[in-house]
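Multiple structures follow.
Read-outs: derived from the displayed coordinates by stated rules, not from any lab. Worth saying up front: this structure is predicted, and the values here are computed from it rather than measured. Cβ atoms are built from the backbone, for glycine too; each structure is taken alone.
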Structure P
Amino acid sequence: MITADYRSRDVWLPPLVLMGLIFLLGAGGDPVRTALRFDRAAIAAGEIWRFISGNFVHLGWWHLFLNELGLLVLVLLCPERLSWTVWVRRVLMLSAGVSLALYGFAPTQSYVGLSGVLHGLFMLGLGRQLLQQKDLIAGICLVYLIGKIVWEMIAGVPVSDEAALGGRVLVESHLYGTLSALGYGLLFGAFTGVETFRRQRKQQ
């Protein structure tokens, strides 16, 4: 694992704040979801904040619960002591990456949910463990993550899963979140060093 003690407050506090944020937005119900969701027509009309905010609202409580659970699993598998600025940068840039890719390459008119960002966060955490520590478990989890995305892109998501969530699952968001994480990791050195808010420079 990246850190020796996943019970550290520094490891848990940023993701817990994110969990609290999406819970509060979920409690706002339909009015909040409608105001913040990724909406192609609204974005074209100038509401560009939806590129970010759409990732923080959900279809319903079950959809929200699954992403809350995903954040818990993320910390247990990939515990990292990251500064608040790095955490915020990761979440915002992955959110923007998912939404911009959906806007540019997918026909969807609306989108909500943190799952695309979550896939990117798992890519960052597992990728660093694999490259820095040669962690076999991280490698297996990473193979599973990539295989899951490939399977989803080919076969889609079972209708029963979509019925439980209350809407169509945009599997493209999982792919775009993962690709955004790859670009982010290369840009900020998240896979090969201790990530700080400033971009790392190579030693001369």
Structure Q
Amino acid sequence: MRVYIDNRCIHFLKEPPPEISGQEWLLITSSFSDIKTKFEYFQLEYAVENLFIVAPKDLPKVKREFMQMFLPVKASGGLVKNESGQFLFIYRNDRWDLPKGKLEKGESLIRGAVREVMEETGIQNLTVAHKLPTTYHIFYAKGKKYIKTTYWFEMQADKSALLKPQKIENITRVKWFNQAELSLPLNSTYRSVRELFTSYQDQLIPSHGKAQVQ
């Protein structure tokens, strides 16, 4: 599991990574108090890009206890592709992003994902292909700590569909990008979105056809 804080990341693992750099921290423990203390330091050390928390025996328990430190928020969104192999991005708050949003009370994951994509992009006819990896993101609002769990789905849409940005949500552009153009949105998006997209490409696209991310 990976948990993002802006463009930094906390990795929960059973085994240590092969190597770490000077901008990464490693903690091998199952102690919640140790993890909580390390996380508090990590929040303040902006130069540290990754924190690896390794719990060989109690990883599910460690992840559960960490998640309980925050108020939960559930969201759903879509990675939308058309018949020409182009991908849909929205532009909001000076970054390219994928359409997503909070689930409404009693709403299913798929229904919420489709609704959010329709509202934020203007596209009306969507076909859900399959579920993608879930992402986790920490944020702060009004003095409280939240962890947002976002459930992602690959979707199909018609290239000719009318695109209409949801300006009330500060979305100013909605645009299709072909494979050769993907470096533009991927280099100007959140790390969680970039890594979600990269994992999707790894499954479907040969290495010579991937977008180059700097």
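From P, Q, which structure was distance in nm of label points 7 Å out along Cα→Cβ at positions 144 and 184 = 2.1 calculated on?
Derived from the structure labelled P.
Quick check: -22000 is what I get for helix-only ellipticity at 222 nm (-39500 (n - 2.57) for each DSSP H run of 4 or more, over all residues; to 500), calculated from one of P, Q. Which structure matches?
P
Assign the value 3.1, calculated as distance in nm of label points 7 Å out along Cα→Cβ at positions 40 and 112, to the correct structure from P, Q.
Q
For which of the structures P, Q does the calculation of relative contact order in percent (Cα under 8 Å, 6 or more apart) return 22? Please list the in-between numbers first.
Numbers: P: 25; Q: 22.
Computing relative contact order in percent (Cα under 8 Å, 6 or more apart) on every structure in P, Q gives 22 only for Q.
Looking at distance in nm of label points 7 Å out along Cα→Cβ at positions 136 and 152, point out which structure of P, Q has the largest value.
The maximum falls on structure P.
Comparing P, Q, where is Cα Rg over 2.2 N^0.38 Å highest?
Top value of Cα Rg over 2.2 N^0.38 Å goes to structure Q.
From P, Q, which structure was Cα extents along the principal axes in Å, for residues 128-191 alone = 40, 25, 19 calculated on?
The structure behind it is P.
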